[in-house]
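Structures for review follow.
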Structure P
Amino acid sequence: MDFERISRQALDSGFTNVGQLDTSTLEFLPEVREMCSADKCNRYNKSWACPPACGTLDEMREKVRRYSRGIIVQTVGQLEDSYDWEGIQEAAMRQGESFGKLWDTLKSEFPGLLAMGSGGCSRCKECTYLENKPCRFPDKTSASMEACGLLVSKVCTDNGVKYNYGPNTIAYTSCFLLE
């Protein structure tokens, strides 16, 4: 993997920060998955990209086993203050747009890539999960790092990527595992 080239592609896609990811550092933690079951985002058991539909922690471990490397990508937003909801939403939107752009770019070189986003899938207004129908876009849907059982701050720390950018900032973090 040519990290410098891929890093440039990530930055060109709109991300603020890019770091290398060693998949041997990934720990799939039941306590993170349990946070999902509290359903604070109102997506638990309502989306193909969220638990329990996105798979068990054992299934996640099995998927990740074939990868040894990847990248961590972040969008860091500057906020007026800690209550700047518009700034938070704007950073989340930029993260989602950059994620989609980079996914399209990397998919041609790494057709078997595994993408883990930030937040739940919002591609469709209504997910087909509740209708017991297949996902409309299975090749464009990814579970969040948290839905996969990953504690994002630990993934960043374990891979030498900054997680906390100080007061009045927000960082959205995703990753791509590459073959």
Structure Q
Amino acid sequence: MKEIIRKVKLSLSSAAFAAGAAFSKKPEVNSMQAEKTKGRIYEFEMATIEGRPARLSKYKGHPLLIVNTASLCGFTPQYTDLEALYQKYKDKGLRIAAFPANEFGAQEPGTDADIKNFCLTTFALSFDLYSKIRVKGPAIHPLYKYLTMEAGCNGEIPWNFSKFLVDQEGKVVARFGPDANPVGRGIVGKIEALLTA
């Protein structure tokens, strides 16, 4: 565990993190396409980090932030802010779903059990954590194929900690890059707008 934490700290100064500005450009949401595919996200069934099936329809009626994550990335400390965001808004309805992936710099090499242990012991995460999946490439998971090709904000995932915000009716309303601060005004403002709509 100490070795994993050491690697995370080292990666903070990695080239990927230093190049964070390259992630700032994000696909704009095509509102017509997003409206057309509204609610489709609820058709997906995923595996939790413990391997249990979970239908995404459980998020119906809740704003949902979807994030692809990794344990050894320069952006991994965002777990702290994601947890703070969840704690602040969960009673108002916000839900967060994290999907570990290993496509970027092989920064999520462990098993689901390794990932769960790391997230709980290092960050005390309490939001939903799912089994590791592929978020780009030929073997992309159908959920991420939908998010990046059909949901109105097309474009492949550039790196770990890319974020999609889904409204209470299952429509993707915003997409944020890996370097977007989970507790920054860009994300928080859109979440608050959904919660007060």
Structure R
Amino acid sequence: MTIDSALADAADKMNKAISVLKEELSAIRTGRANPALLARITADYYGTPVPLNQIASVTVPEPRLLVVQPYDKNAIGPIEKAIQSSDLGVTPSNDGNVIRLAIPQLTEERRKELTKVVHQRCEDARVAVRNIRRHQKDELEKLERGREISEDDEKRAEKELQKLTDQHVAEIDEIQRHKEQELMEV
């Protein structure tokens, strides 16, 4: 392993931590309808748990309405059951062809709860980034102890690693600020 490969590996893993955070935050609902709200829901389709987006199309005809159109009419019951048992807090209405989900206005209390969830997810992402830094720092120290790189090179690489970590933590802070702002907007 070289210094460049260690830093590239760290950057790659930190970018993945941020993309996981973005995916998790997209499932946290704001006052608007968004197909990503249903991204994690799986329905029991002929005895197999299947992600909703594989057995139905999800559209947003209005800002506060999601319409789930199953590809197979027999899947409408399992899809409705999966949505009801999810933590979305939305009651589906089924007309036999499509399932409509009216997204209610968020209460002030619910907004604050969701803000806490966002804060926790962002903190988890920060911890993940710091763990990646720690792991790569250990790798650099092993290279230095094994005399594969000089002490000066190790110190320079650690500074680069810290700079990389700071950039990713700042990006997480920005994502958190944006999501909290989105949640608090009425």
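Here are the numbers:
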| read-out | value |
| --- | --- |
| Among P, Q, R, structure where distance in nm of label points 7 Å out along Cα→Cβ at positions 114 and 138 as derived comes to 2.4 | Q |
| For relative contact order in percent (Cα under 8 Å, 6 or more apart) computed as 37, the structure of P, Q, R it came from | P |
| With volume of the Cα convex hull per residue in Å³ derived as 108, matching label from P, Q, R | Q |
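All of the numbers you see were taken from the coordinates with simple rules; none came from a lab. The structure displayed is predicted, hence computed values, not measured ones. Cβ atoms are built from the backbone, for glycine too; each structure is taken alone.
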